[in-house]
1. Thinking of 1, 2, which structure, once mean count of other Cβ atoms within 10 Å over residues 161-168 is computed, gives back 20.0?
2. Taking mean count of other Cβ atoms within 10 Å over residues 337-344 as the quantity of interest, name the structure among 1, 2 where it is greatest.
3. Tell me which structure, out of 1, 2, gives 17.0 once mean count of other Cβ atoms within 10 Å over residues 209-216 is calculated.
4. Here Rg and Dmax of the Cα atoms in Å was calculated and came to 28.9, 91; which of the structures 1, 2 was it taken from?
5. Taking -8000 as the value of helix-only ellipticity at 222 nm (-39500 (n - 2.57) for each DSSP H run of 4 or more, over all residues; to 500) derived from one of the structures shown (1, 2), identify that structure.
6. Who wins on distance in nm of label points 7 Å out along Cα→Cβ at positions 577 and 601 among 1, 2, i.e. which is largest?
7. Between 1, 2, which one scores greatest on FRET efficiency 1/(1 + (r/R0)^6) of positions 313 and 497 (r between Cβ atoms, R0 = 30 Å, to 0.05)?
Structure 1
Amino acid sequence: MNLEEAKVEVKNLREKLEYYAKLYYDMDSPAISDYEYDMMMNKLKALEKQFPELITRDSLTQKVGGHVKEGFKQVTHEVPLQSLQDIFSFEELREFDERVRKVAEENNEELKYVVETKIDGLSTALKYENGLLVQGATRGNGLIGEDVTENLRTIKHIPKELKEKINITVRGEVFIGTKEFEKMNEEREILEEPLFANARNAAAGSLRQLDSKITASRPLDIFIFNVQKYDENTFDAENSHFTELNKLSNLGFNVVPVRTLCSTIDEAIEAIKKIGEDREKLSFGIDGAVVKVDNLRLREILGTTYKVPKWAIAYKYPPEKKETKLLDIVCQVGRTGAITPTAILKPVKVAGSTISKTTLHNEDFIKEKGLMIGDTVVIQKQGDVIPEVVDVIKSKRTGEEKEFVMPKVCPVCGAPVVREDGEAVARCIGIECNAKILRNIAHFVSKEGMDIDGLGIKIIEQLVDNGLIKNIADIYTLTVDEIASLKKNGRKFAQNLIDAINVSKNNDLYKLLTALGIRHIGTKSAKGLTKRYKSIDDIATASFEELSMIEDVGSITAESIYEFFRQEQTIDLIKRLKEAGVNTKVLENKDEGKYDERFFGKTFVLTGTLENYTRDQASEIIEKFGGKVSGSVSKKTSYVLAGEEAGSKLTKAQDLGVQIITEQQFNEMIR
């Protein structure tokens, strides 16, 4: 490659890396795997090494990714929070050892290494004065971070006061444990909220919240892994990083639990291998292992570059591929009714884990790969990422392989399975399907549904787990004693919940229709139906042709409504709701003719997740006050209502100078 070709390739790589880095560090929304990003970065480093005249100060190879999020106060780090140089082979690790050993011998310094797990989270600095936590900040760009002190105070394992009155600044990694992450995503799925891509970005997004109440609601934890700065009069490091960590533990810090002191690089390599073998046993995610020089004086001599220290290096576990047999494909029903084909595999050990099954996503994925039951397949698992089928070895087919066919009825409840045009996922549409009962109940009681105050997802889970409710109708048979049994001294809570359940019986018909979770039916379309039909029985007996002719109801929605009301599960549920006294008719609108058009002429765009409203609810409020809701940002947009994890719409609004409002400001506007 000549210089001109290298210029083009370097420009292309930098643009891609900047884009992916912005998504990863600033938006907490990764678009590619860590391995793909690392390989791209390595390619850029190699080109810059071959053509040093192409190196620029703003290249990502020369700086730490990440910027300060708008809304946070800036913090200048007294000691920079640098990143680490990544390596992918033990050969590179031995080269690192040779460089360090040479300096150690020249200066007559002892050389030992400490090997630690590289926690997959968000790097943070904690500053203590006289033993009290006074400031906490994110890494940001390494030199300037975000002041997130109040958010960090909500994390249980961050001590507010140390066991000794010392002045010290430590560095740690905020993370979410593996099981806690899975649980959090399960609850978000039930509530139909966007799922987090991975635990690292969930932790980063949770910590970088302008509202500390949101941070407090997330299962954040922290491991401390370094001392940044200390007062020698109050803290003695004894020239050893390993000893330093033990002392931090005695002070009350939650120190990185996997740490091994090694006398040689061979011992360090064995420690790295052991971490790799034990990865699946860890309760937290890792993206490699870190090798650090233990001798603190030697660290000072080795020094740092602008971006990375010369006394530490990060070993990234390379993705591993293995062949195995696809024994069967079975279908699992998710909590939203999605039917997911799952590969049953001949057990094989990949990247430290024994893999016996993995998701095949959907019917299209199976067809694209050309998968057949009985095939020899290639499995890949990088780090702690979910294993996946990456290839099929068709040359090893015997002729006994079988084609997979998606089921037409739900394997759990027997209701029809529907895959609509334009969608990759097939779904069970049974309203009483056991597999999705949590999701159905959560949607039924939500604000946009029957709006039963106090019946949140955690209470629903307890009710279901204790066998107190098995379907939606059971909500209306609950007693005060049954609910009170869930909580200590819970009688007052139970009575309030029973009162809220009874109040919901008097909701208008459109609320019930929305609550039933019929595909494509939200608040707006439910209201449209009740303009034409005055009872649920009228809707249930309407023909497909009649339904198709209603405003805002197309053929797909009409078919969804028609099929829903002809299922035995639906017929039984409506019967039980009537018996419980739930209103199934249109109520007289006493407020008709009273209008408040405070948002007349205003256009809103919604982005991110709001804490107290779904998008349908927020849209309904805006439209009720005469405003319009648009799906895209333009110069004509009046306001962008930005919630948690706001995406590209927020960025565009900032670029165009459109007014951005928080949920709190929105509440003030509608008060």
Structure 2
Amino acid sequence: MLHSASNPKIMKQVFSLLLSSIFFLSINAQTTRWQQAVKYSMQIDMDVQTNRFTGKQKLEYSNNSPDKLNRVFFHLYFNAFQPNSNMDARSRELGKQQVNGRPDWDGRVKDRILNLKPEEIGYQKIKSVKLNGVPQSFTEKETILEVNLSKPILPKSKVVFDLEFEAQVPLQIRRSGRDNPQTGVRYSMSQWYPKICAYDEEGWHPTPYVAREFYGPFGSFDVSIQIDPTYKIGATGMLQNAAEIGWGYDKPGTDLKPTVKAKRTWRFVGDKIHDFVWAADPEYRHITRKIPGGPDIHVIYDYKPGNAKNDSAWEKVADAAVAVLPFIEKNFGKYPYPQYSFIQGGDGGMEYAMATLVASPSLGTAFHEWMHNWYQMVLATNESLYPWMDEGFTSYAEDLVSKFYNKRSSLDDYRDALKQRPDNENLKQLINSLPEDHAGAYAGYFNLVKSGLAEPLTTHSDHYNSNFAYGINSYSKGEVFLEQLGYIIGAPLRDKVLLEYYNQWKFRHPNTNDFMRIAENVSDMKLDWYKEYWVYGTKTINYAIDSLWQDGEMANIRLKRVGQMPMPIDLELQFKDGSTEKHHVPLDIMFGAKRNERPGQFWMIHPAWFWTHPTYTVSVKHKLLELKKVEIDPTKRMADVDRKNNVLELEW
């Protein structure tokens, strides 16, 4: 050994092997994070006369953490739909405040829960909980079940819970429920079963069901539903007894097969998922599309005899899903599941694993909810803490998918509105401040800034001071985050970031820092400042063209930072001869600079602007009198709250 190691050639090989091992371990340490795992098996017996069901749940729970668990928590979502619940009280309290001249409550909830009758409320009652066959003591705390374990769950061990429960389906209020008069659907079964709360490196997340959002561990679901034989079901997962059921599940266009049984059993199975939804109605119609090499598309909707327009609209949803999937997978990643279902139900649009509930055949809603399967069902951030990483990223993708399908940008909607109101000066100014894509998101963000109600994106989704701020932050400001990231590092690199993020973090519950590290590695820039300003704070961007002067052969353009958030600057110069130049001023704390996004155009990178300095001078070798126009960020992707001082038209 000593003689061999002293051989220089062998020493080099050993050293190389050690470096490779260290690198491998380093990469693993950076990308591997433990997470809990679940395996649900449930048998549900639904009574469509009383709107109640009983259930048995077997849950295999893998404690992959280094921690000993002395108690566990489950969600009991249906208990939110009772008078004076947290959801009811919060909705009525927010309704007392006015935002833009209207009560700031969710229009679907308002005070409706307060007025529910005993047979209209929702509830989930736990009859028994066993751990490895041993009965456990438990306490129901409205929408959270706390189970104090007689024996702790040790690290790196697996246990089995057995739960028996009964539930009553509430009238449709929010997401789940029955007999929605707007859709005619009998049962929208979301957040319907005792669901174990998430446990991660931050500990337990027993988040009460106040309004929004959701978070759960990945695993598998095996769900059998007994229901009146006239009812038809759409759900998460793959139907295991399709030959027995028929109705398009065995092959397209087949009828529901007859049965002499008092109830029909539907069994669905799904893997690598963290939630399960189903919906049932005797009038459902089922459309299917087979995508070669891709998922089966199911569209399930409430059939209205004689309404051909309604049928056509739902057929269009199915065809549109097939049409846009190649674009989605190219830009956002491969869809990993064998099927996807668009199911009419719920109260608008709400995403679940391999399925969504949508109230209508709106293509925009369909695209949005489907993209949730990438950003919430596969990546699965903690939505309560990072709703903008789900809703915002999903909205960003929806905008581009809609543009691909409709062959028009989101700014075109504003242009169309201006054609109807050509004298509306406010609309003209708004259009002049919006980028070609994601225009609605920028408009929403600017509206939030003007309202004075802005809060940091780090605000817990249930703890916003207003529904107004939550909605714009999570959807609009989150969407702007990605488009503005393209402004900072360049759109091609931003697109690569999104693919890398999806591929590296799917099925692993990433957080904000995980995304930012991907963005930094891909761009080779420091971006922690962007996170600190845009995610953790509410400071705004405002840059201005301050002054111009000639100094010998150099034309000088002084820029001024008026707002409190620093940014890199793209500056476009237009000359009298029709030529243009793009000049880029990086921010010093980026420790890098954006590359030319459009090869072939003039692109000059200037020394970095120190963020501590309020002004910066761009010097170019031109005569000042040659200039016709100077503009900061002509693409309007930088969310500058006052663009009037971004442009200088020169008439000399």
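Read-outs throughout are calculated quantities, based only on the coordinates presented, and are distinct from any laboratory measurement. These numbers were taken from a predicted model, which means no experiment stands behind them. Cβ atoms are built from the backbone, for glycine too; each structure is taken alone.
1. Values: 1: 15.8; 2: 20.0.
Corresponding structure: 2.
2. Top value of mean count of other Cβ atoms within 10 Å over residues 337-344 goes to structure 2.
3. The correct label is 1.
4. 1
5. On the way: 1: -10500; 2: -8000.
The correct label is 2.
6. Once distance in nm of label points 7 Å out along Cα→Cβ at positions 577 and 601 is tallied for 1, 2, the winner is 1.
7. Top value of FRET efficiency 1/(1 + (r/R0)^6) of positions 313 and 497 (r between Cβ atoms, R0 = 30 Å, to 0.05) goes to structure 2.
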